[in-house]
Structure I
Amino acid sequence: MSKLTKAILSVMEEVKGIEKSMQVGTGRMQYKGVPDKEVKKIIGSSMQKNGLVMLPTTVIPTTRIDRWEQTDQYGTKQKQSVFTEVITTYKLMHESGESIDISGYGQGVDSQDKGAGKATTYALKYALLYAFLVPTGTIDDADATHSNDVEVKPKKKPTFTEDNFKKAIAKEATIEAIEKLYTIPSELKTRYELALKLAQ
């Protein structure tokens, strides 16, 4: 058996599990998760003891930016959501010189520039947990709840405004196209349909 394999087995023997001590989300969507800090502290300590180190070698990112207008009592504001996902390769090395590549996947959402940091943090955390088969809590979240049982709230569409009305008329956008992006008040919808007929 190689020295790298023995070291990995030693970490698996020492780290029997990590508790889910972090509250994630609010209300009905709240659940418990494993803090990134605890994963690095517990697994990292055992890795150091057994002559192991892990370094990132490649990161393949994908980013999608969604922008929309949101209207409230204070007016209309531009909003955005930045979704980032990464596939990261890490080299797990032993002091003997032996090494092996492992991969991690992570994703993060932020309104500014923190999505990439969230995604890479997530990727490293789960690469460590899966590399050493570390159980978390009593049962993993993905196994405890079926995706069909989780309530998914659709993103609220911005309200179609007078300003949107003018721009849409200029482009002769259809009602169907507008409804994919906006919630149209009934009065504006009636006016818009009439304006489209007059424009023909």
Structure II
Amino acid sequence: MTDSAHKLATAMSVRYLDAARVLYKNSPVPNAFWEPLNHLFAMSAELALKAFLESAGATEKELKAPSVRHSLNGLLLLAIGRGLRTSQDVADVLTEMDEAHSSHSYRYIPRPGEAETISVYSAHPAVAFAAIQRLLDHCSADPEELRVLTKFRLDWPPASLPVHPVTSSDVEVLIAEKKRLRAFVAKRANA
């Protein structure tokens, strides 16, 4: 990937986050646009992770693998393996949005079977904003450049790397815990 393509992916990631901020600030009531906001957060995260991975030498074939393509979990694990230093709270937000994002549930309405309840899991918007901003900082070679790209520079906290970055093992445990919890909730809801 060329340097300009990496910068374009980063700029698009910032624009998705800026669009989420506009929607959030103009919401008639808190969390009125939960799913559209999460779609924007997830797109921002996917683009940031892909830009990081491409700059770290990931091939197009790696990024298009079914386990990675639109999976925030897969992208996060691959990025950590390629040197990304990020925090537990960022990993928590990404793993919370992964299932709905990778299955396109934010864009297409899930269709439950007869007598079946379906849940679309999402991150809380107020928490997601800060986490996605930190992810962008962690993925960027130059966090100051992000502040030039955003339309909301004053709403972006100073960049910092985590003191105790999350590991691939930490993320795998988090993913497994969320899967177990969701399976339990689904079983109870459909019982």
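Nothing in this text is a laboratory measurement; each read-out follows from the coordinates by a stated rule. Predicted model, so just to flag it, every value in this text is computed and none were measured. Cβ atoms are built from the backbone, for glycine too; each structure is taken alone.
Comparing distance in nm of label points 7 Å out along Cα→Cβ at positions 28 and 44 across I, II, which structure shows the greatest value? If you can, show how the numbers build up before the last one.
Working: I: 3.9; II: 2.4.
Going through I, II one by one, distance in nm of label points 7 Å out along Cα→Cβ at positions 28 and 44 is largest in I.
Computing helix-only ellipticity at 222 nm (-39500 (n - 2.57) for each DSSP H run of 4 or more, over all residues; to 500) across structures I, II gives -12000 for structure I. Matching task: 21.0 is the computed value of mean count of other Cβ atoms within 10 Å over residues 12-19. Pick the structure from I, II. Structure II accounts for this read-out.
Taking relative contact order in percent (Cα under 8 Å, 6 or more apart) for each of I, II, which is largest? Numbers along the way, then the final one.
Numbers: I: 18; II: 27.
With respect to relative contact order in percent (Cα under 8 Å, 6 or more apart), the highest-scoring structure among I, II is II.
For distance in nm of label points 7 Å out along Cα→Cβ at positions 36 and 68, find whichever of I, II sits highest and give me its label. Could the numbers behind the result be given before it?
Working: I: 2.7; II: 3.3.
Structure II gives the largest value of distance in nm of label points 7 Å out along Cα→Cβ at positions 36 and 68 among I, II.
In this comparison of I, II, the computed figure 30 for percent of Cα pairs over 26 Å apart is attributed to II.
Ranked by distance in nm of label points 7 Å out along Cα→Cβ at positions 132 and 172, structures I, II are led by I, which has the greatest value.
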